[in-house]
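Next up: the structures, one after another.
Only the coordinates and a few stated rules stand behind these numbers; no lab work does. Note that the structure is predicted; figures quoted are calculated from it, not measured. Cβ atoms are built from the backbone, for glycine too; each structure is taken alone.
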Structure P
Amino acid sequence: MKTAAAALLNCDPAELAVTESAQSAWAKAFASLDFRPGDRIFCWESEYAGNAVALLQAKRRFGVQLEVLPMRQGRVDVERLEAELVAFQAARTGRALVALCHLQTNSSVVQPAEAVGQVARRHQAVFLLDTCQTIGQMPVDLRRLGCDFACATGRKWLRGPRGTGLLYARGDCQWELVGEPCMLDHVSAHWTSPSSYHLAEGARRFEMWETSPALHAGLAAALQLCSSIGPERIWERATMLARRLRGRLQDMGLTCCDAEAEPESRAAIVTFAATRPAQEIKEALAARRIAVSVSPRIHSFNESDWKEPPVVRLSPSYYNTEDEIDAAAAALREILEEKT
């Protein structure tokens with residue numbers, strides 16, 4: 001399984017650990033950083049809720065500084081990050097971590113992770129990348145992105161089983177800036193004497209003895225399917241369907257909840273708000289055998305976002321057809337025209 005994942009993500013199998021979820025992978029990497037007062041974490045307003053809670057806990061528990069950077073038209077401002085890192089490095093108060101979500105759960109804007117990675121490396125900052133919404137949807141080259149750690153889930157765009165995830169730990173990671181995993185057993189470390197142990201090499205140090213062979217087999221099958229189709233073909237097909245869907249929504253007068261200035265290439269996540277509550281729309285579409293989800297906008301470091309209502313999220317993938325996109329749009333029009 002790791003060999004298949006490594007081929008898909010352009011990394012070495014020894015740089016991958018199998019986990020229970022993307023959140024578990026992210027948390028294992030984050031908890032290994034051995035924070036101290038004076039360290040600083042840089043993230044953005046759009047940080048995923050599960051990650052944000054851990055960031056706030058580290059601020060409270062260890063006295064680290066949490067620097068939440070603003071977004072600029074839905075995208076992270078790489079120049080602002082570099083300026084902040086230059087100032088922090090000059091002060092020499094501690095170590096720096098840069099945490100980034102490659103793609104938000106309710107946005108189509110793919111963030112410039114490669115540029116962020118270059119800045120982080122230039123200023124000796126650890127770079128933790130959340131690729132939960134991109135692996136399986138688009139080509140992801142972890143070597144090129146330059147992250148020290150990355151997390152992924154098996155259950156979303158890879159279409160693998162729930163309860164599976166991957167943690168990438170770069171082989172030449174700055175281990176002197178990283179502490180030990182917060183949990184060890186006789187797989188993640190070797191018991192070398194009655195009073196000593198030695199950490200396992202590479203990402204293996206983040207794994208534990210007890211695993212589910214059935215779930216791992218399912219994840220392996222999902223990885224092999226993704227590789228056989230090709231992430232480039234998946235991306236091309238899914239984003240084409242998403243563009244078609246956005247066009248249908250615009251014909252209805254609906255506005256997609258994306259940045260004001262979009263990049264040329266959007267991901268296949270389509271979100272919108274309407275006059276009817278998002279949950280009602282979801283239930284009405286479900287009654288027509290159309291699966292969508294509701295995404296809250298309160299999960300943000302930007303206080304004004306907490307006042308916004310949830311949005312409806314549609315996530316077309318490569319196996320959907322044009323007819324299915326048109327049918328979903330027609331059903332949505334019918335639902336919105338119903339009297340409530």
Structure Q
Amino acid sequence: SIGFLAANILMALFWRIRRARLLLTISSLLTFLMLVSISLFRSVGLLLTCLFFLGVTQGTMHTAVDSLFSEISGKERAKFLNWLHIFIGLGAVLGPLLVGMLLSWSEKWHLIYLMMALVTLPLPILFFRRTIYQGITYGGEPETSTSSSLVRPTTSPLFWLAVIGVFIYVGLESAFASWVPVFLVKVRNVSHASASYSISIFWFALMTGRFLFGRFLYRTNLSLFLGIGALATVLFTTLTFSIDSVLIGLFMAFSGLSLSCFYPTILALGGNTFPRRIGFITGSLAAAGTVGAIVFPWIIGPISEAFGLAKGVFLVPLLCLVLAGIFLSYNYLLTRKRKHQRPIV
């Protein structure tokens with residue numbers, strides 16, 4: 001996680017679209033080399049070093065792909081970022097399943113990492129090819145205001161609202177995914193198998209929602225949509241933790257649908273607001289999300305112990321309410337700013 005965070009910060013500072021081929025080729029090649037190294041080394045110190053640099057290469061590749069899609073998609077970036085993250089979600093689901101299957105065949109971890117390295121080997125070859133970059137042009141739209149806050153995002157409250165929003169969202173997603181199976185087993189007395197299936201419903205709904213948003217809703221007012229989506233999630237997550245029936249699975253699915261578009265749409269919203277600072281915005285938001293993923297697991301445990309699991313889970317709808325406030329405020333400030341914009345002559 002620390003390596004991934006470091007890469008996000010570096011990408012925020014150094015991303016340029018003309019560097020996409022170089023960054024993607026080097027990061028994918030180093031990913032292959034780090035996985036091979038992990039499969040060969042036995043020293044704990046060397047393993048930790050390789051894992052850190054593996055995080056750096058993965059963070060670089062992840063943020064570079066997000067930035068590239070955001071740059072070339074222009075005003076349709078919400079559509080293509082949501083579709084891109086469907087495949088990222090599929091990889092996150094299928095990867096552990098494949099590793100589990102390999103472990104059932106052989107418990108030698110060094111062989112597992114070697115096989116993972118072989119799977120990634122085509123990536124540097126693919127990213128190095130010039131043909132995939134032919135026809136790629138900057139799809140950004142020109143600034144409509146000379147406001148310094150749009151040129152320097154850190155001076156704009158919109159930037160900080162987006163950063164706080166993605167920090168809370170990623171933490172919220174981690175909390176929900178961590179708490180729900182334990183809650184179902186310990187509080188609702190559901191079997192471990194059923195609890196595992198139920199969280200699969202959430203992830204499937206998340207990917208389905210991203211497809212539907214990218215297909216039908218990407219032209220909506222993004223900040224307003226995120227605010228309304230967060231309010232819907234308040235309702236569905238509250239019902240998930242309040243009822244004791246087979247409808248829990250249904251409300252988990254609705255929770256996944258209402259949360260589905262958040263991360264890629266926040267990236268798109270940042271890109272739409274600051275189209276000349278795509279790399280900085282994407283890297284900063286990715287870094288904030290990574291911090292949320294690191295910090296929230298440390299918060300969940302003490303809250304669960306202090307209030308009990310049956311009450312602690314209601315932190316999730318509370319955080320959704322905070323998210324709604326953030327993005328409705330974003331919509332208000334953005335609408336007010338647009339009213340006072342003057343075109344560049």
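Computing relative contact order in percent (Cα under 8 Å, 6 or more apart) gives 28 for which of P, Q? Checking each candidate, the match is Q. Source structure of the calculated read-out (distance in nm of label points 7 Å out along Cα→Cβ at positions 13 and 45, 4.5) within P, Q: P. If Cα extents along the principal axes in Å, for residues 29-212 alone is calculated from each of P, Q, which structure is the one that comes out at 55, 44, 29? Only structure P yields this read-out. Structures P, Q were shown, and helix-only ellipticity at 222 nm (-39500 (n - 2.57) for each DSSP H run of 4 or more, over all residues; to 500) at -26500 was computed from Q. One of P, Q was used to calculate semi-axes √(5λ) of the Cα gyration tensor in Å, for residues 101-156 alone, giving 45, 20, 8; which? Derived from the structure labelled Q.
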